[in-house]
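S.K.: Before anything else, here is the set of structures, which you'll find just below.
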Structure P
Amino acid sequence: MHVLILGGTTEARQLAGLLHGAGPDHGAGPDHSAGRDHRAGPGLRTTSSLAGRVAGPRLPPGEVRVGGFGGVAGLTEWLREHRVDVLIDATHPFAETISFNAARAAATAHVPLLALRRPGWVAGEGDDWHPAGSLTEAAALLPGLGRRVFLTTGRMGLAAFAGPGSADLWFLARSVDPPEPGQPLPVRLELLLERGPFSLEAERDLLRGHRIDVLVTKDSGGAATAPKLVAAREAGIPVVVVRRPPVPEGVRVVAGPQEAAEAVRAL
């Protein structure tokens, strides 16, 4: 059985490790490609596909390909040419384009598809959350909430906060890699290049040190970046939470790597 994992997330790496019988933490380091064992147990082969947008990604066990497929047609052809038996969309919850391309390609190639989605965050007592349907909507909410903004929405979405309505705001943006050259950016912007996970104490220090009074985040879920929400709650800081796009209709959703691995083995 050949399993194609559309990855780039912690859950995708954990799933590849589980399918290889090496445990969910196998392949956590960026240099794991050296001497990699491509075997995934009797009759099972995995290929993890990474978009290539992050420099020095953490590589999962098994075979790895980097780069896009060329839309629905390209992915459909790849599924057929490489005799993929199961396709797993374990991309970021906000990777809407590839998720819909995967659904269409899987249907065309008659390949079973699973969507691995970590559960979203849920507001608790003391949280001051403001939902937004998009980054543009999030930017429109900011002038009424604060003046010193902590952006944790990734480098690809910084242009949404570069409009005239945000000219009076100061932004601290955290991402793994710097923005692309020529990308529109907020006028008053400080970049913080860091890779999570982040501790609660570190997030508290960051909010205090930069005098942050409003936080913007996508509802990516998971524990790696959740401490910022706790730190914001403790500090009484409002949080603009961008809602996830929907999973394509008819696609089976699993909540974790273990459930996804069990579904693959059942097939």
Structure Q
Amino acid sequence: MCIVAIAWHILEHTPLCLISNRDEFYHRPTQALSAWSDSPVIAGKDLQSGGTWMGVTATGRWAIVTNFRDGRDQQSYATSRGHLIQAFLESDLAPIRFAKQLEQQQRDYAGFNLFLGDREQAIYMSNRGEAPQVLAKGVYVVSNGLMTEHWEKTRHLRKRFTQELLPMLQREQSSEAELQYAVWDILEDERKIIPELLPDTGISAEMEALLSSTFIQSPVYGTRCSNFLRMGHEHWDWQEKSQQGATQGQSVELRIPLFDSAKR
């Protein structure tokens, strides 16, 4: 997962609104969004290493990870970042407690940015320079650098997210079709960043430019799926749109009732 924008507790009837693109090699086998068997996890699945890049549960837990890009890091890691999402969603730990425990083993993983939360608390951390922090109400946008770093790519997505989509949600008069059209238009933005504003992450200038758009396309790597996730007071609404392969343009739409985990 390579870029995500989150609105946390700023919309009256939508405590969490999240849009994101997952970028990955086209050959990597993937299962589309679904409820996992023998697990509370609802997510897509990485069929190569297991785990997932983004998921929720019916009790209101949610998590999403992006890679931290560092072309200078040539170390191999036995652990998969996708298992972080699964581990949190299957845990009963409060978000901050899970993050604090993970902090003790975070160097076992390649670089990541991690958002995780429940209905009341949201946490951000990165194992490449950001300790776990409880998020205040607001808008947060992260790609493949630290949340505190200024990337033109994240600035551009933040602008479109806050100026185009959030006002539609605040008005509460837009149809689902109108909302989804706006989301896909934002997430399928192929605008490249000019070379002078690109970050230096240790890769070639040509590759840095390729990865600078919200939506990425190349012969072997690019945006595999786009997501529009909303937490209401009584249910999740999640649309996942396939962006590659035989299922390109198709979407999975789930409405997931929320219930109190204490009453299970």
Structure R
Amino acid sequence: MADVSLTKLLEISLEAGHEILDVYEKDIEVETKEDDSPLTQADQRSHQAIMKGLQTEYTNIPVLSEEGTDIPYEERKDWTQFFLVDPLDGTKEFIKKNGEFTVNIALIDGKYPTLGVIYAPVLDTFYFGREGVGAFKLENASKKEITDDEALVSESIRLPEVNDTDVIKVVASRSHMSAETEEFIEGLRGDHEVDVVSAGSSLKFCLVAEGRADYYPRYAPTMEWDTGAGQAIIEASGGKVIRHEDKQRFYYNRENLKNDWFLVKGN
């Protein structure tokens, strides 16, 4: 198994973020993909920056990216390790210009994420988690001089931060609030005061990892690249990502890359 540097993934994420912000600050042209989801030049420029960075640094680790070519299951089913990438998570938030979009890179070992990074370019915040190391956030990421992983960890805030409130906080999607999600929230209200926190993209995972939310129910479709990095950060912070159908740990590189429903629980 290759040794993957968090510092190198920070550099790659910052480069992708730079490409995204270059488009964000102009008039955004939107295309529509076959599944009717939006696509912008930023998605493609971020994808190219990430692919260049990963393939230069880690020639022996394959990459599965939302904006990459479809890789048939027959080819990827024997992968022991791969990068799972969403070059621009939250394209709808990007188009709305509300700042709540991210760059997501996860390392999958076997079927589970062992390392994940999420960079929010507008917030200039870099979240990362690694099995056995923990979960962290680095604020003002593009302004820091980080030389190695030890320096990265020491400059960052360990997650979760303290959450000592009696109120249960549930994070829900700005763009997709399903009836089942509303039912989950109502179920909690029987015993507790519940606040609903809204956020776009994989920042919902980050809110739970930080301790600013307790639950993130996702009872609507997502794809594997939407969740891999977030799951790595959640699990490194002591939380869990659980499949709705069988209450088991979420796993990856399935034949069908569309995710079933899931629940994120904080530490």
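S.K.: To which of P, Q, R does the computed value 4.6 (distance in nm of label points 7 Å out along Cα→Cβ at positions 172 and 196) belong?
M.R.: Q
S.K.: Another question, if that's okay. Quick check for you: by distance in nm of label points 7 Å out along Cα→Cβ at positions 12 and 76, which of P, Q, R is greatest? Mind dumping the intermediate values first?
M.R.: On the way: P: 2.3; Q: 5.6; R: 1.5.
Biggest value here belongs to Q.
S.K.: Okay, moving on. Please state which of the structures P, Q, R yields 0.00 when FRET efficiency 1/(1 + (r/R0)^6) of positions 108 and 204 (r between Cβ atoms, R0 = 25 Å, to 0.05) is computed from it.
M.R.: Of the options listed, only P reproduces it.
The numbers here are math on the coordinates, done by the rules we state, and not lab data. None of the values given here were measured: they were computed from a predicted structure. Cβ atoms are built from the backbone, for glycine too; each structure is taken alone.
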